[in-house]
1. Taking FRET efficiency 1/(1 + (r/R0)^6) of positions 60 and 92 (r between Cβ atoms, R0 = 25 Å, to 0.05) as the criterion, which structure among 1, 2 has the greatest value?
2. Hey, semi-axes √(5λ) of the Cα gyration tensor in Å derived from one of 1, 2 reads 33, 18, 13; which structure?
3. The value 8.5 for mean count of other Cβ atoms within 10 Å over residues 12-19 was derived from one model only; which of 1, 2 is it?
4. Quick check: 1.09 is what I get for Rg/Rh (Cα atoms, Kirkwood Rh), for residues 20-83 alone, calculated from one of 1, 2. Which structure matches?
5. For the read-out relative contact order in percent (Cα under 8 Å, 6 or more apart), a value of 37 was computed from one structure; give its label from 1, 2.
6. Using mean count of other Cβ atoms within 10 Å over residues 36-43, single out the structure from 1, 2 with the greatest value.
7. Out of 1, 2, which one gives -12000 for helix-only ellipticity at 222 nm (-39500 (n - 2.57) for each DSSP H run of 4 or more, over all residues; to 500) as computed from the coordinates?
Structure 1
Amino acid sequence: MKFGGRGKTVSIDRAKLLLLKPKPSSNVKWEVYDTGEVAIIIERKYRGRLGEVLATIFMQPKTRKIVLDEIGSYVWKLLNGKTSIREIITEISRRFRMSKREAEVSLIAFLADLERRGAITVADTA
């Protein structure tokens, strides 16, 4: 499987992938709405001075907000750097009554997207 973002893609085998422990990136803030949905607020990073100037000229916001659905919000609350991907799969398959395989495929795609956007980082078990 390939995992990585921001120009760094790393091939990793499934066994090692399931041991990774994702957590929110330091440039991310988040809030929980009354509905239980989580909104992730990601600070944009620009490439060099030219990127900053272009962002100003085109009035690009300094942050980006992503509102997660029920499952995404539940998963986000488990991303603490201590819970492994395997443990998260078990939790969401139990909570949302889906097979472990379905939970794994959905979770890996979700985490890869979050990492690509710079919302999470992952640490291995070491």
Structure 2
Amino acid sequence: MVPVAALWWTAALGLLPAHARPPVGAVTLEAAATAALALAAAAVAIRFTDEPRPGPSVAAGLLTLALLAPHLLPSRWDLFVLVGDPGWDAAHVRWAVVSVGAVLLGAACAVEPLRGLRSRLAS
């Protein structure tokens, strides 16, 4: 799945005219952080709820978060800034922190609980 997504992302950015193309690395970091956050939220939903298909709930939650974050976060924590804004670099440091946090959360929720593993090994 990752190679297909990477190919799609490369094609989508390549189709933009050069004068309209955003900084590729920074925008790719934002997209990767969003994808990692979605996967981590799904892992949390599967781990801590009985929902077998958390996709719609996670998608609704992420969309709500994306819409409310610019209004609820203090201005010094802005994630959504315009290209050329003085806070552009700082915002992308925050995007990197979101990405790392989401990967760590997803990894923590992906680990099989020890009691479940023991019962499987016993049978």
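No value in this document is a laboratory result; all are computed from the given coordinates. All of these numbers come straight from a predicted model, not from anything done at the bench. Cβ atoms are built from the backbone, for glycine too; each structure is taken alone.
1. On the way: 1: 0.15; 2: 0.40.
Sorting by FRET efficiency 1/(1 + (r/R0)^6) of positions 60 and 92 (r between Cβ atoms, R0 = 25 Å, to 0.05) in descending order puts 2 first.
2. Working: 1: 28, 19, 11; 2: 33, 18, 13.
For semi-axes √(5λ) of the Cα gyration tensor in Å, the value 33, 18, 13 is produced by structure 2.
3. Source structure for this number: 2.
4. Details: 1: 1.09; 2: 1.05.
Of the structures listed, the value fits 1.
5. On the way: 1: 37; 2: 34.
Source structure: 1.
6. On the way: 1: 16.2; 2: 19.9.
Largest calculated value belongs to 2.
7. Working: 1: -12000; 2: -24500.
Derived from 1, not from the others.
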